[in-house]
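Read through the structures below before going on.
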Structure P
Amino acid sequence: MTHGTLLYKGKLVLPSESKWTQQIMVECHSSAEGGHAGAFRTMKRIANGFFWRGMKKAVYDFVAGCLVCQKHKYQALKPAGLLQPLAIPDLIWEDISMDFISGLPKSRGFDVLFVIVDSSPSTATSSF
């Protein structure tokens, strides 16, 4: 307590259900100064002067729900090049891939599938 104000590491402490938490998020994110800079930068701006329980989750949820940010999202990656077809293997079992499918309901005590795929064209007529 300093001069009747509750501080935590020099930051003003607010109750998480306070009407001011919403207003602070709006000012630090949606104002001209905030500039819709994203959750991380908005969090840093707020954390400079304020603290409340669940502040990080509240800020990230607020920014995720911002309609302006959703409408003006852009792709920061350069466009991918043209797709190149893969070579078709000549022999069976020359090019295989394996994967596990998990999270299935239990059947006879098992809940995972082990899948093996042979990409050679002649395997369609093969039998095991």
Structure Q
Amino acid sequence: MMRIGELARLVGTSTRSLRYYEAQGLLSARRAANGHREYDESDVRLVQEIRSLLAIGFALEETRPFVECLRAGHASGDACPASVEVYRRKLAELDAGITRLCEIRDRLAAQLDTASERTRPCSR
């Protein structure tokens, strides 16, 4: 068993983040007789999963199916259909964002071309 500070150091986050994950129901702390939170290796894996998903742009709530999958005993957080569905939804969001950014870029490039034509120096 480890205390919250040890877990935070081990996974590279703050104790505040761990308490927040707990408040959101993503992490469950056991309490020692003295009231201190205690965690084990399964909690390390849960927090690592949460942090890796956050690092690639997932919202905290989107990590829930992955956490639940790990809690159900699966070796990977994406071994469950609900997790795969989150991947699909996130990929669709990214594709839509990329399409939108490409449209904006094309419009901006066209505006630049038009502006450049208007500001060309006179030829003699």
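Given a value of -7500 for helix-only ellipticity at 222 nm (-39500 (n - 2.57) for each DSSP H run of 4 or more, over all residues; to 500), point me to the structure among P, Q it was derived from. Label of the source structure: P.
One of P, Q was used to calculate Cα extents along the principal axes in Å, giving 89, 31, 20; which? This figure was derived from Q. Comparing distance in nm of label points 7 Å out along Cα→Cβ at positions 81 and 105 across structures P, Q, the highest value is found for P. Looking at structures P, Q, which one was FRET efficiency 1/(1 + (r/R0)^6) of positions 9 and 97 (r between Cβ atoms, R0 = 30 Å, to 0.05) calculated from, given that it came out as 0.30? The correct label is Q.
Each reported figure results from applying straightforward, stated rules to the coordinates on display, with no laboratory input. Because the structure is a prediction, the values reported are computed rather than measured. Cβ atoms are built from the backbone, for glycine too; each structure is taken alone.
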